[in-house]
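So, here's a batch of structures to check.
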Structure P
Amino acid sequence: MSASAIRCAPRLEVTALPGVPVIEPGDDLGARVREGLARASIEMAPNDVLVVVSKAVSRAEGRFVDLATVTPSAAAQELAQRTQKDPRFVELVLRESEKVSRTAPGALVVRHRLGHVYGDAGVDLSNAAPRGASAGAGPWALLLPIDPDASAERLRAALSPDEGAQIGVVISDSFGRPFRVGTVGAAIGVAGLPPVWDQRGGRDLFGRVLEHTVTALADQVAAAADLVAGQADEGRAFVHVRGLSFPTGNHRAAELCRPYDKDLYA
């Protein structure tokens, strides 16, 4: 992606859509987003981006697991001892993972089947119970969407006034990082928006040719949206972002993942 093809205005408008109910299996996410846009008096325009927290997509797709139904393997039991985590939870993490990267008490870092390297394979115990869960069932876990890119593309199609509309959709999740404290929003699914902005070949303020400047554009958008979406009890699953200019195309969030031979943490 050429440096001249993407622009960011001096001001971004990042708006959490109000009044979004808790998403349940089978919900029409496109309809829920359109309702939120209407409440916020926003109409999708070219170069707008809609960020959706992954938990909303997972809930709509029914990615719930009752830990009471999970039988941990020997490998999960051994890892559970090392990490001091519930063996049933560890079993789900292993099922969602390609490889275990790092372990420590309280930490289980893996390479997810989607290619992302982060803690617990995105398996979440927070706000994970489906509506109507019977008393005594659970605890419940929520897995990441099966194919977040496909989920993003379906949502983009539902929001596009025509097939070629120039809008983007990002599915975000909270990532911890091995070299920093705390979590930030990151993109695990994209549609329309280029995930990576390669500015090499452009010039800095003094005319020097940029040699190493590659920006994780979709992650930056996800992180900005994460500030207003929140990570606790805010209930803000959809965030509208305006102020970017980008060419739409067919992309996948895996473009943000380092190849095995260059990933020091995989």
Structure Q
Amino acid sequence: MLIVALSGEAQPATAELVWAVVAGASGVIGLAFFYYALARGTMGVVAPLAALIGAGVPVLVAIVGGESLSFGRMIGIALALVGVVLISMPGAPASVAERRSLRIDLREIPFVVLAGLGFAGFFIFMDRATETGATWWPLAIVRVVGTFLMLIAFVAILASRRAPTWRARMSEVLGVDRLRQSGRTWRGIAPVLVVTAFADLGGNVFYVLAIRTDALSVAVVLSSLYPVITTVLAALLLRERLRMVQVGGVILATVSVTLLR
């Protein structure tokens, strides 16, 4: 809200504010279902499927809505979606336990689909919320809604814990004991949390700028290529070895960017 006040941006129409509220709720709900699905041990299936739905649905909505794309851009979108899936896929399982972790119970499919639809909803509804050129108002609303829903979820989780005191419940939910066992402190990880928060906000800002300068489908697909940057940084900074399937994904994503220009 401070940025909104400093920017002097005029308040958009009520309809756009409502779309921003829906976008914020959609994004948080998508994340909730995504982490819930990951917690059930199906990361190898959840990540690529959620990424495909999150990027693919907005593209379909945009095309059905009358968005016109050249043949080259259509090919670029297809390559980008395949590249994101390949980059998100796990390596070859080395044990029976790992092979089992790549299987997914049919009962978990709805949670994965809802996660992808939540991400897709954020992209689509933010496009609606910024139709008249507003930037900071929709982003501020998204943050307020997200924070409000997270606080509700936090209180609900606290209430469900069986620890004798609220302080003990809060320590359990925040993982204070696990943090201490790892040798880290809140003061030590605070800078990382701050950088992460600003990076997330920056990503949202650039997405809004992208949908105002180009087609929704192109902006969504390019925004969904963040696993490429994550993978490359992991290889450069953490010395992680790229698997062949990831290398293929990076190549496809790179080619797709040239086609989407």
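Just so you know, all these numbers are worked out from the coordinates, no wet-lab data involved. Keep in mind that this is a model prediction, so the values were computed, not measured. Cβ atoms are built from the backbone, for glycine too; each structure is taken alone.
Given a value of -7000 for helix-only ellipticity at 222 nm (-39500 (n - 2.57) for each DSSP H run of 4 or more, over all residues; to 500), calculated from one of P, Q, which structure does it belong to?
That value comes from structure P.
If we compute distance in nm of label points 7 Å out along Cα→Cβ at positions 79 and 183 for structures P, Q, which one ends up with the highest value?
When distance in nm of label points 7 Å out along Cα→Cβ at positions 79 and 183 is computed for each of P, Q, structure Q gives the biggest number.
Given 29 as the derived value for relative contact order in percent (Cα under 8 Å, 6 or more apart), which of the supplied structures P, Q does it correspond to?
The read-out comes from structure P.
One of P, Q was used to compute mean projected area of the Cα convex hull in nm², and the answer was 17.0. Which one was it?
Here the read-out was taken from Q.
Taking 32, 18, 10 as the value of semi-axes √(5λ) of the Cα gyration tensor in Å, for residues 71-174 alone derived from one of the structures shown (P, Q), identify that structure.
So the calculation was done on P.
For which of the structures P, Q does the calculation of Cα Rg over 2.2 N^0.38 Å, for residues 47-118 alone return 1.37?
Working through the options, I get structure Q.
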